[in-house]
Structure formats: C-alpha cells, structure tokens
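Read the figures in this text as sums done on the coordinates, not as results from a lab. In this text, all values refer to a predicted model and were calculated from it rather than measured experimentally. Cβ atoms are built from the backbone, for glycine too; each structure is taken alone.
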Structure I
Amino acid sequence: MSTADAPLPQAPSLPGPAPRILVISAPYYKQVVEGMLGAAREIFAQVAAEVTVIEVGGAYELPQALAIAAASGKSFDGYIALGCVVRGETDHYEFICSAAMDGLMRVATSNALCLGAALLTVDTLAQAMARSRETGANKGAEAAVACLKQIALKRSFAA
C-alpha cells in the first residue's frame, strides 16, 4: 500500500501520562520538513504530548543527534527524525541515505528508544512535496504514529 492509498494517520490510544517527544529535524529542504513537522505536531496534539524540536545540519547528522539525546540523561518517551534526501548525479545520495537510516536504527535498538522516522529518500523534490503536504497522507504524521505505537508497546511491557 502506498501513502496515497493509506488511511489518514490517527494517534493510537496511549495509556499513562502525556508523552514527552523529541523531534530531530534536518531542514535542508525546509518546506518539506516543515510540512512533516506540522503533521507530526497534529498527531502529538491528539495525545497532549510535550514536544521539543531540535535542528541538525542534514540527514547525516540525524543519528548522531539521536545518540547525543539518548546519552544526555534528559527524559523523553519517544523520538522522531525528520529529513529529506533528494537523489542527485553522484553516489552521495546512496551513502547518506544508508548511513542515516542504518545509524538511526542502530541507535534506537541499542538504547531501546521509541523512534518514528520520516527520512524521505526520493528522486525528485516533487515526490518529497507529495509526501509532506498539509492535507492527505504525510510521512511526518506516519512517523509520529509509529513513535506513539512504540511508546504504547514499551509501556505495556513495563506494566
């Protein structure tokens, strides 16, 4: 199923207190990432989440920032990473996409973090815009829902 065919994301039921969320944003493609951030905020508002947003230079820095946040001692229930990489004429795209996604997963699993990721890896800016628009399906909203579902899962194991 593609994003276009998917039902619109809705926050899952989340037992316990309102979650604290850290959004790590790589706004190289500002309009795209802001669109995803806006949609994520709408999902988080459904559960009265406290949201903190930080910015990094680019997609390559997303896993580094997640690792820094995890090691900081600050208490967050969940995290989302937002960014966009558009294919260019060199192999740079392949290296950045792979390193960023592998790095995010490595940090999340090593630290048992509840992570939702919306790192768009697209061929064109038009594809990125289609996945980050204000109305309809939005990868930022999907990442927020994924994060909340992970928080609910973690809380269920703690109970």
Structure II
Amino acid sequence: MERRYELAYVVSPDATDEQVTEIHGQVAAIIERMGVGRIEQTDNWGRRRLAYEIGRHKEGTYVVETIVGTGELMKEIDRRFKVTDLIIRHLVVRVDEADAVAERARSRRTETSRRRRVARGLSPDRQPGEGQRGDDEDRDDRGSQGAEVDR
C-alpha cells in the first residue's frame, strides 16, 4: 500500500553541493531499484544553523523530500541513512495519516452543521449570500458601516 512520507535530513556542513545532490540521487536510485514509489517534491533549504550542536557540527544543509511509497521502501532508506557519514540527522514521517485526520474532522464539522441547519428548518447547505457578512458587504471607502467620516 502506497503512503505519503516526508523525509527530512541534515547533511554535514563539510559536504559540497555535489555531495548533497549525490545523496538525493542515492534516494532516487533506491526508489527506482525497489520500483515501489516516487519522489513528489524535493526542497533543499540550504545551509542553516542547527537548533543544538550535533557532535562537532553547529550548521547543516537541510533537505526535505516528499515520497510516495511503501513502508519497506522507507525502511530501506532509513537503513541507508543510518550508515551514511555525511548525514548527521534524518527523520521519516508519514503525512498521509495527518491528511486523513484533517479530512475526517472537516467531514464531521460539515455533517454537524448540516444536521443543525435541518433541525432549524433550513436547507442542509448554505445558500449564496447566507451566513456571515464578508468584509466587502455594506462597506465602502467612507467608513466601517457606510457612515461618513468627518475629517
């Protein structure tokens, strides 16, 4: 089953840009070799100061990749990163679960709203122009409620 993961890693400040690109290439090669995923997005945040010193390092190059794949793929990438000397920290987080939780909460709110509207004798869905007023309604350049402002 394919899931969405975020892989964040910090590369040693001693590494060159070519070595950072090579690490990304290694991740792509693992995905290609296993044939069970794809890289959706790669963000190289560049060299930044670490929140705390790791070993002798005070800075590092941050890279975040969004990968769609299986758990086995992520285990293999995790295993490889543990033995790579240039990577001083890495973290794999499954983000599709967070998306699913947000979607469940959104649908629960919508269902509650629809049930309350029906109980009040209204249609289940809001109609155009119904509900709270927007910033542009009943307002003009003269003031907040349309009253003239003396200057």
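Computing mean count of other Cβ atoms within 10 Å over residues 18-25 across structures I, II gives 21.8 for structure I. A value of -14500 for helix-only ellipticity at 222 nm (-39500 (n - 2.57) for each DSSP H run of 4 or more, over all residues; to 500), calculated from one of I, II, originates in structure I.
Determine which structure produced the value 15.2 for mean count of other Cβ atoms within 10 Å over residues 106-113, calculated from the coordinates; the candidates are I, II. Intermediate results must be reported in sequence, preceding the final value.
Working: I: 15.2; II: 10.8.
Computed on structure I.
With respect to relative contact order in percent (Cα under 8 Å, 6 or more apart), the largest value across structures I, II is given by I.
From which structure (I, II) was Rg/Rh (Cα atoms, Kirkwood Rh), for residues 42-89 alone calculated, if the value obtained is 1.04? Could you put the intermediate results ahead of the total?
On the way: I: 1.04; II: 1.02.
So the calculation was done on I.
Calculating Rg/Rh (Cα atoms, Kirkwood Rh) for structures I, II picks out II as the one with the greatest value.
Identify the structure, out of I, II, from whose coordinates mean count of other Cβ atoms within 10 Å over residues 26-33 was calculated to give 15.0.
II
Among the shown structures I, II, from which was the value 1.8 of distance in nm of label points 7 Å out along Cα→Cβ at positions 74 and 114 calculated? Traced to structure I.
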